[in-house]
Every structure is written in structure tokens, then in C-alpha cells.
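No lab work stands behind these numbers, since they all come straight from the coordinates. Model, not experiment: these values are computed from the prediction. Cβ atoms are built from the backbone, for glycine too; each structure is taken alone.
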Structure P
Amino acid sequence: MRVGLAADHWGFALKGCLAAKLSEAGHDVVDFGTTAPQPDDDFPAYVVPFARAVATGLVERGVAICGSGVGACIAANKVAGVRAALVTESFSARQGVEDDDMNLLCLGSRVVGEALAWELVRIFIEARLSGAARFRRRLAKIGAFEKGMSAGGDQPLGGYAGDHVV
């Protein structure tokens with residue numbers, strides 16, 4: 001599988017560790033930076049171009065790393081077509097792909113160690129979308145919402161909208 005990695009200075013060391021393990025496991029690894037730990041770098045500079053590569057299919061799956069994982073996750077989810085989640089345990093690493101077609105895993109280098117990070121990445125890479133009708137339906141709604149937002153719309157997809165149900 002072609003897997004992309006991106007990290008800021010906090011995630012640099014963990015990114016290197018994961019890149020080596022992914023390569024050893026036979027994956028094609030694409031490094032989107034940072035190439036050196038610079039204390040004043042900002043994760044959006046690496047994560048946003050990386051997320052675009054995930055959304056366009058340049059890489060099949062991606063792993064973004066910052067100190068907590070939160071900022072990387074927020075930045076990645078600003079890109080249409082990206083379904084990123086901050087994960088710290090194995091159930092969500094698998095379920096996020098199987099049910100929600102997660103394509104970008106976010107990790108916090110100050111939250112998870114190398115062993116747990118590798119376990120989560122391995123589970124994420126091995127998981128496959130289940131394809132059940134209810135999950136396809138939900139993903140279609142998210143896709144429609146993304147298209148509406150990119151066209152300047154902001155209408156809800158159904159459900160609660162302010163003070164009434166639509």
C-alpha cells in the first residue's frame with residue numbers, strides 16, 4: 001500500500017520510526033515532511049498539502065503526527081475528501097476504516113509511544129471498508145455536505161437545524 005506520513009517538529013521522531021516499520025512491512029512510504037525538527041514549524045504547513053494528497057489518491061492512506069494529534073486532525077479535516085480521526089486505541093483504528101472509511105490517522109507523539117503508534121498504524125492499514133448499506137449512505141451524506149460547502153452552501157443534510165427538525 002502507498003502510505004503517506006506528515007509531521008511537525010513534535011511528530012518528527014515518531015514519523016521516522018513509523019516510516020521504517022512501514023517500509024519493512026513492504027509498504028511504499030511517501031514522506032510529506034517535516035524533514036528536520038524545527039521548533040517554530042507549524043503542522044498545517046505539512047498536514048494540509050499531505051491531506052490533499054490523501055484526498056486525491058496520491059497516497060491510499062495517511063498518518064499525520066503532531067504533539068497531541070488534535071491540531072493535525074483539525075487541519076486534515078478541512079480538506080474535502082479526507083476523513084481523519086485522532087486515535088489512541090485499537091478499536092477506533094479498525095472501526096474508523098470499516099464503518100467510516102477513515103483515510104487519515106492522526107496521532108499525538110506526546111500521547112502514544114512508538115509501540116502503540118505502530119500497533120494503531122498496522123491496524124489502520126490492514127482494515128477495510130465494510131461496504132454495508134448504512135455506512136455507504138452515511139458517507140454519501142458527508143460527500144454531499146462537502147460538495148455543498150465547497151459551493152458556498154451550508155444547508156443541513158437532515159436532522160436538527162437550529163430550533164426545528166428538517
Structure Q
Amino acid sequence: MHLINIFKNYDFGMPAIYLETQIKSTIEVCFDLSRNIDLHQISTAETNEKAIAGRTKGLIEAGEFVTWQAKHFGITQKLTSKITAFNKPFYFRDEQQKGAFKYIIHDHYFESHNEYVLMKDIFNFQSPFGLIGNLVDKIVLTNYLRNILLKRNMVIKKYAETEKWKSLLNK
């Protein structure tokens with residue numbers, strides 16, 4: 001497997017998850033799969049995540065939002081995320097606008113190398129409720145969210161490295 005988990009203990013005053021995934025594909029395919037609402041729903045089938053408002057299908061663009069509904073820890077939750085930065089095909093950022101977290105900021109970076117694309121995720125988040133929230137972040141949520149991101153990246157890799165991407169992207 002060409003997935004490199006580089007979770008590092010940088011201290012920006014918030015929990016952060018760092019991932020790098022090597023994908024044998026083009027930067028355009030990787031970028032578009034990463035912002036594809038349908039692929040996101042495929043990768044989060046375990047939590048029955050569904051896009052219920054805003055952009056609910058296809059490729060989310062700069063300035064657009066999506067509201068997700070999913071079941072986590074037995075509780076149905078909603079989270080609205082907006083694309084707040086966009087530089088196709090190298091970078092985009094999505095940020096929580098509404099939801100259970102104090103904040104979520106997810107930066108997606110893409111670098112084209114000779115034989116692969118390096119996809120980097122920097123996922124910053126913080127729970128509400130001060131010290132108790134910080135403990136929950138460290139004890140439970142960091143690993144839980146890292147596993148969701150790892151599954152998502154493996155689905156992106158699976159689609160991008162085969163012809164499956166064509167079923168989601170009109171290229």
C-alpha cells in the first residue's frame with residue numbers, strides 16, 4: 001500500500017491530522033475525486049453519510065456548501081461545510097459553517113510527481129466544551145476522524161488508479 005500516514009504532533013493549539021497518500025494517476029483526477037460528493041458518500045457508507053443540502057451531487061466548487069447528515073457514535077448529526085479556498089488542481093479548503101464541532105478546517109493539497117500524485121490532507125478540528133472537549137479530541141476523536149480520512153483516501157486511490165474514476169467524472 002502506498003499510503004503514508006504522517007500524523008505529527010505539531011502543536012498549533014488544536015488537534016490536527018496529517019496524511020499523505022501517493023496515487024498513481026493524474027493530478028486532475030485526484031483533485032476532482034477529492035471534491036466529488038458522490039465519492040465522499042461511497043467512502044462514508046459505514047456512517048450512512050448523505051449530502052442533504054447545498055451541493056448534493058457531483059463536484060463541489062469554490063464558494064459552494066454542502067450539508068452532510070451522518071450517524072456517529074449512534075447519534076444522527078448534521079454538518080455544513082463550505083469551500084473557502086480553491087486553486088484547481090493544487091489546493092482547496094473546506095471549513096465547517098455549522099455543526100457539532102467548534103471548528104473544522106480541512107486543507108487538501110495535490111502535488112504532481114513523475115509517477116504519482118502526492119495528496120496531502122491537513123485536518124484541524126476542535127470540539128466545544130473546553131477542557132472536556134480537548135480530552136475527547138485526544139482520547140477518542142483524533143483516531144476516529146483519522147480512520148474516516150484514511151478510508152476516504154483509500155477509496156480515492158482505488159478509483160483514481162483504475163478506470164473506476166470514469167464512473168464519477170466526465171472526462
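Tell me which structure, out of P, Q, gives 25 once relative contact order in percent (Cα under 8 Å, 6 or more apart) is calculated.
The structure behind it is Q.
With helix-only ellipticity at 222 nm (-39500 (n - 2.57) for each DSSP H run of 4 or more, over all residues; to 500) derived from the coordinates and found to be -14000, which of P, Q does the value describe? Please list the in-between numbers first.
Numbers: P: -14000; Q: -7000.
Working through the options, I get structure P.
Here semi-axes √(5λ) of the Cα gyration tensor in Å was calculated and came to 28, 18, 14; which of the structures P, Q was it taken from?
Here the read-out was taken from P.
So distance in nm of label points 7 Å out along Cα→Cβ at positions 81 and 105, computed for just one structure, reads 2.2; which one of P, Q is that?
The read-out was computed on structure P.
For distance in nm of label points 7 Å out along Cα→Cβ at positions 41 and 137, the calculated result is 4.4, so let me know which of P, Q that is.
Among P, Q, the structure yielding 4.4 for distance in nm of label points 7 Å out along Cα→Cβ at positions 41 and 137 is P.
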